[in-house]
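Structures are listed in the sections that come next.
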Structure I
Amino acid sequence: MLVRTPDAFLAAWQRLPEAPWGAPTPRAVMLMAPEGLTTAAATAADNRYMATGDQISADLSHRQHRQLARLLAGQDGPDEPADVPRRSLPVWTFPGDPETPDATFLNNAFATVPGRLILGAMRYPQRQRETARADIRAFFAEVLGYDIVELQGDGVIAELTGSLVIDRRRGVGLCGLGERCNMAGAQAMHEALGLRLTYAFDLAEGEYHTNVVMSVLAGRTLVLCREGLADPVAAQALVDAWQGHCVELDAAEKNAFAGNCIVVRESELLMSQSGVDSLRPATRQALAAQGWQLRPVPLSQIELAGGSLRCCVGEVF
């Protein structure tokens, strides 16, 4: 069911089955090396988070990206205690292409459910070339044995888990409509992913992706900045649905990418260093009260290009 109003969403939420829809965290992740990352990409037109005019250090962006891969895999970073137990996770890093610099943010172009790879319908022609990558298609089809589903149709714009934040435990999609996703795209993603429920709402003016303003952490916690939604009533419906398991961000925290966080292991919350540094004491306490251990990841160079940690991670289910 795809719904558009807060009342319809809350009514459908109450009728969701108790049985889990899927695993709350991925069995592997994929990354794309930040080749040619720039603040002058065509996507700057609707991405106010991009630091236009700034220069990105290629060397530092690659080093930060490799550290992200290590932390996702469960390996200790250079300043991490060696006795922290973490479940290891396969991480596949595909080579980047300077002709498609925004491909570093590959969660917009690729998404999975068990046995199926979905290819997004990207707004910009520059990004539409990303989903044509033969190596990624071959990896999923020939190595993993996944079916490949391309989102197509007249007027369909759907930038996957950039525009659609998914509660994988419940099978619920939270879809922000705007320049990077329209209603046709919301419907196409709902069907391709086989979700139980999708709630489509308008993003606030100036917001380009839903995963910058909210995240669902392993089906347990909703992280949300109310200002990221156009309708306060729509935002309140999300808070009501999570019933005490919603951690709210203010605009400054959201602008520092605190909402662009991800969980790949129980109790461990990965967030960029800038996001962690922005957190108010009350936000830190709220996350800790819900059982989350923060693990900061330095991503200063990648964030200059207008995305952050969650944008870089393609989850494989």
Structure II
Amino acid sequence: MGKEGIALHPETAPGYARIKKSVAGGLEELRVLSEKREWGESDRRQAAALLNAVARRAFNAFKRDIARKFDPVDLQKKNAGRSIENVEKTVERFKSEYGHVPPVIEDSTGEIEVNCAANSILLTMLFSELGGDKTGVFDTRTHIIPAVKLGGTTYVLDYHNHVLPRALTFREYIQALARDYRLKGRKMRGIARDVAKEFGLKKTGVTPASLAPAFRYYGGASTSRAVAHYNLGVTFDLLGDRERAEMQYLRAIEINPYAADAMHELGDIHEKRGNLEEAENWFRRSLQIQPNAVETQKRLKKLLTKKLLFASQRP
């Protein structure tokens, strides 16, 4: 593959330049609002409405842009996306257009999926223009959402909620997740159920208080792009190329040193290679960051049992 890593200035890449232009008016309003020293309730209502309006318009523009330029039909033949060569070509094309690796490449078709990772990368890039440390992400092991801090309030911009008239605060978002977990047909039920499974919440009860610790906040516009490298690593893993997968997981950790999911996958790779000490190291590092991650707990326990068995068999 060509030069690894994200572009130094992805916001100047042609794809993002087009999207930024389409929401320039809303971004300017938010910039003016963000510079106010004192905020009232009307300012918070305006910020929440503007954030969601800009997020919705930008996300939909991103979806259309990717569909036009990376339609899987262009692959010409069925399952062309399953080849390493095809994935590499898609990565290079995407990087030239948007300045970083694709958010998610579906391994069976080669299609670029526009979901939570794409939404987070796009919006952290856009809202970083508000200046300072106003942007970041909340990340679990199964979902990532962009966050913007304005006027002393943290708003989250899950793409599932772009249809709402305003952005939700983090507290409101967690409350919505807990509610959707209990009700069939709710749009965020799948997210809530995945989080509950990943962190063993079914035993303790799925409530806003139990969901909140599963979401780790990472500040900065670049942290969301670590997820793109992690997802690319997963694609290579599924295609059987562990070396390329490992390279992407390491790149994710380089960008975000707290990328616990990438550490878990590196533990898996090293265990399959028979490097049990290295595998244990990565699993333990992952658990230092997310100690309640059920799958990593199970993998580390099995690994330690395996090490004891090997030790007992030595002459």
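Values in this text are rule-based calculations from the coordinates and carry no lab data. Not measured: the values here are computed from a predicted model. Cβ atoms are built from the backbone, for glycine too; each structure is taken alone.
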(Q) By the measure FRET efficiency 1/(1 + (r/R0)^6) of positions 109 and 157 (r between Cβ atoms, R0 = 25 Å, to 0.05), tell me the structure among I, II with the highest figure. (A) I
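Identify the structure, out of I, II, from whose coordinates distance in nm of label points 7 Å out along Cα→Cβ at positions 165 and 181 was calculated to give 1.0. Display every interim value, and only then the final one.
On the way: I: 1.0; II: 2.9.
Comparing all candidates, it corresponds to I.
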Q: Rank structures I, II by mean count of other Cβ atoms within 10 Å over residues 21-28 and report only the one at the top, that is, the highest.
A: I
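Looking at structures I, II, which one was mean count of other Cβ atoms within 10 Å over residues 221-228 calculated from, given that it came out as 25.6?
On the way: I: 22.1; II: 25.6.
Computed on structure II.
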Q) Thinking of I, II, which structure, once distance in nm of label points 7 Å out along Cα→Cβ at positions 117 and 149 is computed, gives back 1.5? A) I
Q: State the single structure among I, II that was used to calculate helix-only ellipticity at 222 nm (-39500 (n - 2.57) for each DSSP H run of 4 or more, over all residues; to 500), giving -18500.
A: II
Q.
If you rank structures I, II by Cα Rg over 2.2 N^0.38 Å, which sits at the top with the largest value?
A. II
Q. From I, II, which structure was relative contact order in percent (Cα under 8 Å, 6 or more apart) = 15 calculated on?
A. II
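Which structure, out of I, II, was mean count of other Cβ atoms within 10 Å over residues 253-260 calculated from, if the result is 24.2?
On the way: I: 24.2; II: 19.6.
Of the structures listed, the value fits I.
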